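Trainee: Before anything else, here is the set of structures, which you'll find just below.
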Structure I
Amino acid sequence: MLYINEPCIVVGKHQNLLAEINLRFVNEQNIKLARRISGGGTVYQDPNNLNFSFIRNCKNLDQINFTRFTLPILESLINIGLKVKFSDRNDLIINNQKVSGNAMHIYKSRVLSHGTLLFNSNLNQLSGSLRNNSSNYTDKSIKSVKSEVANISNYLAAPKTIVEFTKDIFYHVVDHSKLLNPFLSPITSYEALLIEQVSKDKFATWDWIFGYSPKYIFKNNIKIFDLAIPFELSIERGIILTAHFHAEEKKYPIYSHAFKIIANTKHDFDAISQILNNDPLINSSVNFNLSEFCYNLF
């Protein structure tokens with residue numbers, strides 16, 4: 001299957017989503033967030049990124065490897081004149097720059113192997129949406145490995161549209177891949193309903209996208225005038241279990257109060273903003289910048 005998504009960030013199943021993204025940038029650019037069932041690192045996708053998936057049954061475990069499943073894609077890229085190869089991390093690279101990342105999910109004998117193809121994506125959006133430093137987060141999640149990336153379109157001898165590129169990939173795989181017994185078939189209306197239902201029930205829920213992150217500790221500082229006052233949040237299943245503000249309550253009553261009322265709340269920008277915005281004491285304070293306070297919590 002080949003498919004394209006609207007601008008979004010997709011994290012691996014075992015990642016801490018908030019530790020991977022630049023939340024302020026994501027909110028400002030209205031970039032959607034998702035979590036997949038496969039492992040691996042975080043990827044940015046947009047309408048100029050092409051995704052591919054291979055799904056098949058494998059009787060033997062030795063049939064399951066990234067090279068076997070991704071080889072038809074590599075051969076397709078070579079076929080259009082690109083000097084592409086596998087990296088030691090199972091990515092596809094051109095001139096030591098990553099153009100494709102891969103991930104895999106296995107259920108019994110059923111295998112899903114899928115990846116991205118950066119064709120002409122907005123690399124400024126990509127770099128801006130991903131967090132450069134996650135040291136504020138302490139957890140046991142899988143961390144993304146930063147790589148230098150590039151667009152495939154930069155290496156083409158002649159310009160192509162994403163539609164032309166998609167056709168090149170698809171028909172080469174159909175014609176040459178031994179992995180597939182291909183056929184062309186659109187998604188039926190009934191299948192579309194099933195897809196929407198499973199999305200609604202699981203993949204579009206807050207509990208899956210945010211709450212599935214492993215438990216973690218978040219530490220940062222709140223700047224009050226010229227001072228940086230430390231605080232610590234303990235989060236499990238996306239819920240703030242404890243919120244410790246390391247300062248005397250009588251010196252900073254508004255901030256102490258704010259940390260008290262966010263305990264037992266989702267570690268979620270909108271949820272925290274709503275609670276604070278609805279609090280009379282917070283609203284009466286002229287020096288409390290609600291938006292900046294909330295972003296400091298991420």
Structure II
Amino acid sequence: MRGRGVLLDRVTQFVLARKGKEIRPTLVLLAARACGGGGDRALRAAALVELLHTATLVHDDVVDEAERRRGAFSINALWKNKVAVLFGDYLLSRGLLLALDHGDHDFLHLISDAVRRMSEGELLQIEKTRRLDIDQGTYYRIIADKTGSLIAACLACGAASAGADGETVARMKDAGESLGLAFQVRDDLFDYGGADVGKPLGLDLQDRKLTLPLIAALERATPSQRRDVIQTIRSRRRRAAAAPDILRFVQHHGGLEFARAAMEEHAAAAAAIIRELPPSDARDALIDLAEYIVARKS
């Protein structure tokens with residue numbers, strides 16, 4: 001994907017050298033094969049999804065002022081925000097042109113809807129983070145839009161690329177939505193550290209993000225306990241030092257167990273839909289990937 005300038009090529013090579021797990025394009029390709037397809041159209045759908053996903057990550061790092069991505073410096077840390085935003089736009093345009101040049105309008109519809117929902121989810125999270133009034137219903141709306149929508153589009157695009165009927169595409173989209181919820185709950189559990197979840201404690205707390213483990217614990221606490229925790233999170237000075245205390249609060253009120261059970265329930269719902277497909281290696285691999293998403297350590 002060589003561009004028309006040295007800077008663009010340099011940033012592109014930097015991104016290609018630091019690619020992640022590529023779960024989303026893998027989901028597209030497995031869904032296509034599980035629905036009896038594959039070939040060039042499935043590859044284009046997978047490429048479109050990965051270009052979009054990478055573009056959103058680049059833009060997210062700018063919004064979050066993040067200096068690291070996957071253990072390396074972010075694009076905005078190395079080349080500043082203007083380059084990062086423009087490069088994200090470039091990736092998005094390449095994906096759109098790929099679909100338009102081949103007449104893949106069904107992919108564009110599915111992906112455009114995911115982009116709309118991702119934007120709405122991010123804006124709702126910003127609004128609720130300021131107020132710190134997120135309940136479970138709002139939390140699920142946010143993560144369904146932010147994370148579930150793109151994974152839903154992955155499975156739906158894979159099915160569509162195979163020429164599946166509308167009902168099958170819709171069912172695969174439902175499976176992807178459930179899988180996306182499980183994926184995000186797993187990510188949110190990482191914020192609470194320990195051997196089970198394997199990530200430094202409190203990154204979401206420092207950003208004032210209320211996620212399912214804490215929301216569930218707050219719902220089980222007394223009004224005075226809830227008030228104390230919320231006031232601590234509101235205070236930048238207090239919340240940095242109070243992360244271990246909040247972890248103990250979440251553990252004591254069963255927040256981690258509640259979130260793990262919810263994660264497994266969403267993954268099981270996704271696997272149940274996928275099992276409706278005809279038996280195949282690709283179908284079994286999709287089910288295995290659903291199990292991996294809840295078992296992963298990073």
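Trainee: Any idea which of I, II comes out highest on FRET efficiency 1/(1 + (r/R0)^6) of positions 86 and 262 (r between Cβ atoms, R0 = 35 Å, to 0.05)?
Mentor: II
Trainee: Hey, FRET efficiency 1/(1 + (r/R0)^6) of positions 190 and 246 (r between Cβ atoms, R0 = 25 Å, to 0.05) derived from one of I, II reads 0.00; which structure?
Mentor: This value belongs to structure I.
Trainee: Looking at structures I, II, which one was helix-only ellipticity at 222 nm (-39500 (n - 2.57) for each DSSP H run of 4 or more, over all residues; to 500) calculated from, given that it came out as -8000?
Mentor: I
Trainee: Check the numbers for distance in nm of label points 7 Å out along Cα→Cβ at positions 14 and 206 across I, II and tell me which is largest.
Mentor: Result for distance in nm of label points 7 Å out along Cα→Cβ at positions 14 and 206 over I, II: largest is I.
Trainee: If Rg/Rh (Cα atoms, Kirkwood Rh), for residues 118-285 alone comes out at 1.05 when worked out from the coordinates, which of I, II was used?
Mentor: II
Trainee: Something else about it: Using percent of Cα pairs over 33 Å apart as the calculated read-out, with 34 as its value, let me know the right label among I, II.
Mentor: Here the read-out was taken from I.
Trainee: Check the numbers for distance in nm of label points 7 Å out along Cα→Cβ at positions 6 and 238 across I, II and tell me which is largest.
Mentor: The maximum falls on structure II.
Trainee: Out of I, II, which one gives 5.1 for distance in nm of label points 7 Å out along Cα→Cβ at positions 150 and 254 as computed from the coordinates?
Mentor: This value belongs to structure I.
Bear in mind these aren't lab numbers, they're just calculated from the coordinates by the rules spelled out. Since the structure is predicted, the reported quantities are computational estimates derived from the model, not experimental observations. Cβ atoms are built from the backbone, for glycine too; each structure is taken alone.
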